[in-house]
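Please treat every number below as a calculation from the coordinates, not as lab data. Note that the structure is predicted; figures quoted are calculated from it, not measured. Cβ atoms are built from the backbone, for glycine too; each structure is taken alone.
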Structure P
Amino acid sequence: MTTFFAGFFLSLSLILAIGSQNAFVLKQGIKKQHVLLICTICGVSDAILISLGIAGFGAIVNEYPSIEIYARYGGALFLLVYSVLSFKSAFSQRHILKPETGVEKSILKTVAICLAFTWLNPHVYLDTMVLLGSISTQYEGKQVEFGFGAILGSFTFFFSLGYGARLLAPVFQKPKAWQVLEFIVGITMLIIALTLVFG
């Protein structure tokens, strides 16, 4: 059971920091749009990556570093584009400010954006496949238990973030709050993109 909790809390600590994926989940949660679907996609994606890491794929990434390079620049480009869109949304006069009156994105578009935030983010691969994968080797014979703990930690975080964001909904009845959120999201994306390129 100790191994399970080791995986659980390590997974939580790795994804706790606010990032592009977390910012997207938070925004969807506040808007109350496709929250269950988004949280499930993020959790399942992490589960796949954690499983691959524990199965030894982290060693493949270390053997072929070019994979990480392509992921880094591809992810940076995506984040830069999304950053620009967030800034445009923050300063646009046509910005939909209230979640209950906002135009809801189609499920396909929302899923595509969520998948991009997840699978084009090289930090996700580093945290799940490489880091968790390598640490799991310390638990010889208990890697599966460690993996289940890490996967549950991921699901717990995303669902808590997505549905917990609803508590902030009253704050975002104010137009200025949505503009501030969009601006913060834009800054977050921009910083992460620059970190990927120059870090």
Structure Q
Amino acid sequence: MGSYDLLKMQQKLKTELDSERFQHTMGVMYTSACLAMAHGYDLGDAQCAGLLHDCAKCIPNQKKLKLCEKNKIPITDFEREHPFLIHAKLGAFLAKEKYGVKNPEILSAIESHTTGKPEMTRLEMIIYIADYIEPMRYKASCLPEIRRLAFVSLEECMYEILRQTMDYLGDDPTKVDMTSLKAYNYYRSLHYAAKE
């Protein structure tokens, strides 16, 4: 369990994000705390990861790429072509270097919150899901059902979110990150195994 000065982090973060992104971030932090309560996870770690998940989001894309190159953060060709994805990896780096977070699970949750991945930890799932369902989100279809599911089963909720994401992106491989596809296939197999 880490003890983080969340208020100090919030004040610093408020200068780094635009007001809409900051409000979203606060929503993710509170939603992460709620999910942590429901699924028996450490509240401090969940709030810290939720608070910092988008800490690199408002950095311009070209600067994101330059910061990754400078700090030897590996970027895939897909990420280079879709630089909005880079904020997750860069965010994990900044959480460590700028905000002093040393817990590898928190850093991993920040890094995987955009694409997901197979075999996610509880915290990784909590942050991924909280980012999708926090109160300011409203565009995704079936949000009320997904929000309910989040408090019942993290794995089943991951499947539903990833399934909807894949349906939305369609069969065009140029739109889908391979990590997301692997995550979808993993949680789909869990979903069908649970039904048998």
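Points to keep in mind about this one:
- Structure with the greatest value (metric mean count of other Cβ atoms within 10 Å over residues 84-91, set P, Q): Q
- Among P, Q, which structure scores highest (criterion: distance in nm of label points 7 Å out along Cα→Cβ at positions 20 and 44): Q
- Structure from which 50 was derived, relative contact order in percent (Cα under 8 Å, 6 or more apart), options P, Q: P
- Here the criterion is FRET efficiency 1/(1 + (r/R0)^6) of positions 132 and 180 (r between Cβ atoms, R0 = 35 Å, to 0.05), and among P, Q the highest value is seen for Q.
- Comparison of P, Q by distance in nm of label points 7 Å out along Cα→Cβ at positions 12 and 36 - largest value held by: P
- Cα Rg over 2.2 N^0.38 Å derived as 1.07 - corresponding label from P, Q: P
- Answer label among P, Q for the case where helix-only ellipticity at 222 nm (-39500 (n - 2.57) for each DSSP H run of 4 or more, over all residues; to 500), calculated from the coordinates, equals -20000: Q
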